[in-house]
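S.K.: Input: structures, listed below.
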Structure P
Amino acid sequence: MRVSIKALNHFLHAAERGSIAKAAADLNVVPSAISNAIDVVEREFELQLVQRYPAKGIRPTAAGLAIMHKIRHLVEEYNTLFLEGTELRTALSGSLSIGYYAPVAPAFMPAIIAPLVRDHPDIKINLKEVDNERAQAGLLDGEFDLILFVAENVRTGITCQALLEAPPYVLLPPDHAMRNRKKVTQTDLHGEPLVLLDLPMSNEYYRNLAGDAGHPANIVATASTHEMVRSLVGAGIGCSILNMRPATAVTYAGDEVLAVPFRGDARALKLALGHMGGKPRRLVQAFMDATRDYFTGAAASNLIIPV
């Protein structure tokens, strides 16, 4: 049998709300209608899509999250068809979920999103900062519509569009002895106290840039956020190696920091836009277009320190 759009909507609403009772109240139907819809959808797909917890509601399984992504798309298209009629091809509405592994995303993401939200007030944007592996897993599982991530070890099934190549640079406190250098080399960093951005994938990358077999990196502090690294450097605890920079040279603590190009055998990290390919819904395509426009414009060049 085929599943009705009503059953799909009931299932989606319950899975998003995490409660059959809450979904029933929202949709003004009896709880049994929601429960029956979940059963119908699971039978049709021959998958367990939710876990039921007595007195605690429901929670989507991994398969359920993937199916929800598809159903959400279908329901939005269905609703748009009847609500907007002839404007179907041009209307932008619905929610957009974006996972990102880009430590300075606050420096560019608002500029991409603001025009979309301003021109289309029905759009809802959900942003989630994750590590590189988590971003890819979330896209494949249907949790994210799009991801911004470093194009390293890209999983099968993800379509990538390159946005920016960010070479490494050295971040210094303003009174550091190397502040007037036109470049800093790996040799210059031997023995220097280093503040490490300690994230999956980036940890080993920065350690290798700062040291070698004969001169291991002198790590005096680690931090899991870009801004904490900058603030520690600004306080004079050590220098650091990063790839992308925000628009300001002032840290949260009010200290100044100085970025100097890093010269040596160092590969740039590649920021990419990841999606599932095929023909995306209009809101996804609009964000993709806006992101590409931003990164081909002059503003994106301010995010990197050229070698």
Structure Q
Amino acid sequence: MKSVENRNRFLLITLLALIAITAAYYWYSSHRFTVADKALFRVKQLEEVDQVVLTQQTGEVILKFDGTRWTVNNEQADHNMIDVLFATLQQVQPVRPMAQTQQDSVKQLLQADGVRVRIFSGDDELLSFVAGGNVRKTQAYFQRADDDVYVMAIPGYRVYVSGIFELDKNGWKDKQAFQINWRNFQSLKAEFPNSPADNFNVSFNAGYFSVEELPATDTTRLNDYLDAVSFLTVHSYITNDKLRDSLNSVHPALSISLRDVANREFALSLYPDPRDPAIVTGIINNTQFAWFNRKSLEGILKTRGHFAPK
């Protein structure tokens, strides 16, 4: 009887020991995953940052503050995207280091497909790391040189934080179609190659704008039209050589050219897509391809007769 009691006592002690070991293991694991330095990828002098360089296999994106505005590869950058960038840098933090069994494979992934992020104030590099993520873009990874890879997040948000760094140049460009100072606007020409009778010219004379081909102009409609042109934004910029080739032999539905007082020209040609009426392809200044939402173009798809007084 005593041997049975001793055996049960032994089994009970063994069970309690296993429970204690298991609890200690999970406590250690939980503790280890919460000790990541939340400021590991934070720029202390964020207000002093004037350049961010993003390097990946597809090319290099240089975001730079020129003292007045932010540019991307020497073109005007979208200030909303710059705001998102700085908000990300301010709020992103490590959730935990990747498990040791995954460190090597994820490091190889970042080396092959990640984006090298370098943040500067003048000539001083304030921070450098590689950003990337899993194939489904649901989990973001950052790694500083010769350090572990960390899973990253913005507290309170379910967002793939590496996505902002993976944008190409087109993703950073200002979405305003016409980069013109409208205080210096001088004239506009609208041409409809398939309907020349609808062409018109807008010019500034004697202190007001008018449509040259009309004896009188509905100034309210003309002002609304010029506002629509000035506020026109693209849906997205694109790089597509096949599309470029396909449009070489096609007349645009509408071409608009603007001139300022310095005689600089700004141009836009629009090509509706018969396969998708909601999308219109545009060529800006004869070089940059872009997609426009058809609805956003309604204000500028006006012919000469639209401006005649009723």
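None of the figures in this text is laboratory data; all of them are computed from the coordinates on show. Just so you know, these numbers come straight off a predicted model, no measurement behind them. Cβ atoms are built from the backbone, for glycine too; each structure is taken alone.
S.K.: Suppose mean count of other Cβ atoms within 10 Å over residues 49-56 works out to 12.0; of P, Q, which structure was it derived from?
M.R.: On the way: P: 12.0; Q: 18.8.
The value was obtained from structure P.
S.K.: Which structure, out of P, Q, was relative contact order in percent (Cα under 8 Å, 6 or more apart) calculated from, if the result is 19? Walk me through the numbers before you get to the answer.
M.R.: Values: P: 19; Q: 13.
For relative contact order in percent (Cα under 8 Å, 6 or more apart), the value 19 is produced by structure P.
S.K.: Once distance in nm of label points 7 Å out along Cα→Cβ at positions 81 and 129 is calculated for every structure in P, Q, which label goes with the largest value? Don't skip to the answer; put the middle values down first.
M.R.: Numbers: P: 4.1; Q: 2.2.
Answer by largest value of distance in nm of label points 7 Å out along Cα→Cβ at positions 81 and 129: P.
S.K.: Here's something else I'd like to know. Determine which structure produced the value 16.5 for mean count of other Cβ atoms within 10 Å over residues 145-152, calculated from the coordinates; the candidates are P, Q.
M.R.: Details: P: 22.2; Q: 16.5.
Value 16.5 for mean count of other Cβ atoms within 10 Å over residues 145-152 corresponds to Q out of P, Q.
S.K.: Moving on to the next point. State the single structure among P, Q that was used to calculate helix-only ellipticity at 222 nm (-39500 (n - 2.57) for each DSSP H run of 4 or more, over all residues; to 500), giving -11500.
M.R.: Details: P: -11500; Q: -8500.
Of the options listed, only P reproduces it.
S.K.: Comparing Kirkwood radius over Cα pairs in Å across structures P, Q, which is largest?
M.R.: Q
S.K.: Comparing FRET efficiency 1/(1 + (r/R0)^6) of positions 169 and 289 (r between Cβ atoms, R0 = 35 Å, to 0.05) across P, Q, which is largest?
M.R.: Values: P: 0.75; Q: 1.00.
Largest one: structure Q.
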